[in-house]
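Structures for review follow.
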Structure I
Amino acid sequence: MSVRPVRPDDVPAVVALVRELAEYEKAVHEVRLTEEQLTVALFGDRPALFGHVAEIEGEVVGIALWFLNFSTWRGSHGVYLEDLYVQPQHRGRGLGKELLRTLAEVCVERGYSRLEWSVLDWNTPSIDFYKAAGAVPMDEWTVFRLTDDALTGFAQDRRTR
């Protein structure tokens, strides 16, 4: 059992795990990620995404995909954890905890002020796991998102007046 930074040869396994996560979250129909897109995001000229994998006996069984954000209130970068996932048959071995702890170490080592993420409100096992790690829910905050037609329409709205 080990956690390490993602490598280019991990990309197919990481894409497959993203799809598994989406299935678990009942949103697989929203996944459009390709191996090429992930490769560019992680290893292109200007990587915008970073990642770690958990592996058992050389097999990638868990992922943590993250990117930098910035807190204007704290005046420093932080890490936004986009995806944390360990295959169900490998849970309970501490892999998720090690992935999360690795990101906490990245924050501490680099002077980042926070590690944050979103979790579906029905995902009680994950919520309990995060609370056990010392994380606190941001109950007064609501996530908003523009995608697809709404994003395109809003961007073009100024031009059509």
Structure II
Amino acid sequence: MTDSSETLTQLGGMADVPASPGDAILETVPNPQGDTDYLIRFACPEFTSLCPVTGQPDFAHLVIDYVPTEKIVESKSLKLFLGSFRNHGAFHEDCTVMIGKRVVEATGAKWLRIGGYWYPRGGIPIDVFWQTGAPPEGLWIPDQGVAGYRGRG
């Protein structure tokens, strides 16, 4: 979780998915619009992790919205970080909040919210939401665009 804008180690070549989220490095680059409040959105509609009890896969659609300060997340490092959860056992709540906190820690984001829209296990979908506080005044924040789970409708 370092500012590796001068030594990006994952961009521009082959990079293995880290074995665990703790091994993943979220790299950052300088924000080209550091004097402007604006929203960056990452959507990961095919996020996977493992149930810590059964070891079975869990699936989610994640939406991460954040307002950067001096640094922004380098997207390949975010992809590798999210991929590191494939073999990581944790509850939905832990995965969702951990991801949000790691992005804030790496970037120093002014504001962040994450929506974890988890697909049902045992017949119950679990949606998890976390944010750092109130968003900056006047910021345009679009809806996350993920409908609540309806089954076969």
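Each value in this text was obtained by applying a stated rule to the coordinates, not by laboratory testing. If you're wondering where the values come from, they're calculated on a predicted model, not measured in any experiment. Cβ atoms are built from the backbone, for glycine too; each structure is taken alone.
If you rank structures I, II by relative contact order in percent (Cα under 8 Å, 6 or more apart), which sits at the top with the largest value? Provide the component values of the computation, followed by the final result.
On the way: I: 18; II: 25.
That would be structure II.
Out of I, II, which structure matches -5000 when helix-only ellipticity at 222 nm (-39500 (n - 2.57) for each DSSP H run of 4 or more, over all residues; to 500) is calculated?
Matching structure: II.
Compare mean count of other Cβ atoms within 10 Å over residues 27-34 across structures I, II and report the one with the greatest value.
II
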